[in-house]
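Scrolling down, you'll hit the structures one after another.
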Structure P
C-alpha cells in the first residue's frame, strides 16, 4: 500500500503525518511541488512483457506528460531481486542528492521508497504499482529500492544523458529507515 510519512528532519523516529490515502498524499506533496498520481493500464501488462508493450499500456498518460513537460526520452527499467548488481545499484541512490531536471518515475510493478528533504521536513514516499511521482529539479532526496529490489518503472528524461545525481555530502539519509519490501516502516 502506498504511503506518505512526513518528519521533522531532526526527528526520524516520530512522523508528523502518516497516510495511505492517495488523495491526501497528492495534496501534501503538491505543497512542495511534487506531483503524485495514480495510473491504470489501458490494457493488461504481464510479467516479462517487452518495454514497448508496457509503454503502449500507458500511452495516453505518457503522451500527456511528455507534451506537458517536454521530455525527450522515456524508457522502461526493470530490476529483479536476483540481479547480480543489485547492491551496487541500490547504493548509487541511497545518499542525498538532487538533479538538474525533474525525476519522474511511474511504478508499473513493484515498489521503492523516495525520501525527499525539503526545508526542515523529510517526506518519505512509498511508491507502489500504479504510482507516479514527479520530483522537481533541485529537490534533495534519496531512493531506496531495498536489498532485494523488484520493480518495473517508466522513466522520463529531458536530458539525453538521463539520470545525473549531484550529491550533497549530507549524512541525513543514514538517520532514516531503509526500505525492505513487505516490511512496515
Structure Q
C-alpha cells in the first residue's frame, strides 16, 4: 500500500474535516447529513431508496462533501424539472435555514410544504432582481420563518416573501430546473405552539 507524503497528507486533512465539522445551531436539526442523500427522495420512489447513496437515481442530485448539488439537466437521463423532497413532513411552526450557491443564471427553488420559493441567481434570473445583499456565485443564506401556516422568507436578511401562505403540513423540497445549484447547512428548528 502506498502512503501519501506527509506534507500532502497534512494539506488534505483540513478538506476531509469540512463535511464533518459543521454542526447546526442549538435547537436546529440538519436535514442533510453532508455525506449522502439519506432522508431525501423523489415522490415517485420509496422514501428510503436513497439512504446511504450519494447520487439520485437519475443523477440530478448528489450529496457529498457537505454539499447537496443540483446538477444541470441531461435529456438522456430524464425530465428537466425534478423535485426532491425530505421524507419527513413538518406540521409545526418552524425556522428553516439553508445556504445556497448558484452558477450564473441558475434556476432552482425551495419547496415549503409544497409551495415554492424561487431560489436562483437572483440578480440575473429574478424575480428578486433588486436585492442588494445577494452575492452572485457565492454562498448566500435563506431563512424561512413559518408561523400559523404563513412563511416570512429572507435572503441574507432581505425580504423575498413577506407572507407566503402554506398548507398545514408537508415536506421540504428542492427543485432542479436550469444549471447547477449547490445547497449546504440545511437545518430546521420546530417551534413550540404559540411562539
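Using Rg/Rh (Cα atoms, Kirkwood Rh) as the calculated read-out, with 0.99 as its value, let me know the right label among P, Q. Corresponding structure: Q. Quick one: distance in nm of label points 7 Å out along Cα→Cβ at positions 57 and 169 came out at 4.4 when computed from one of P, Q, so which one is it? Only structure P yields this read-out. If helix-only ellipticity at 222 nm (-39500 (n - 2.57) for each DSSP H run of 4 or more, over all residues; to 500) is computed to be -5500, which of P, Q is the source? Considering all the candidates, the number was obtained from P. Mean projected area of the Cα convex hull in nm², for residues 41-128 alone was computed and gave 7.3; which structure, P, Q, did it come from? Only structure P yields this read-out.
Read-outs: derived from the displayed coordinates by stated rules, not from any lab. As the structure is a prediction and not an experimental result, all values here were calculated from the model. Cβ atoms are built from the backbone, for glycine too; each structure is taken alone.
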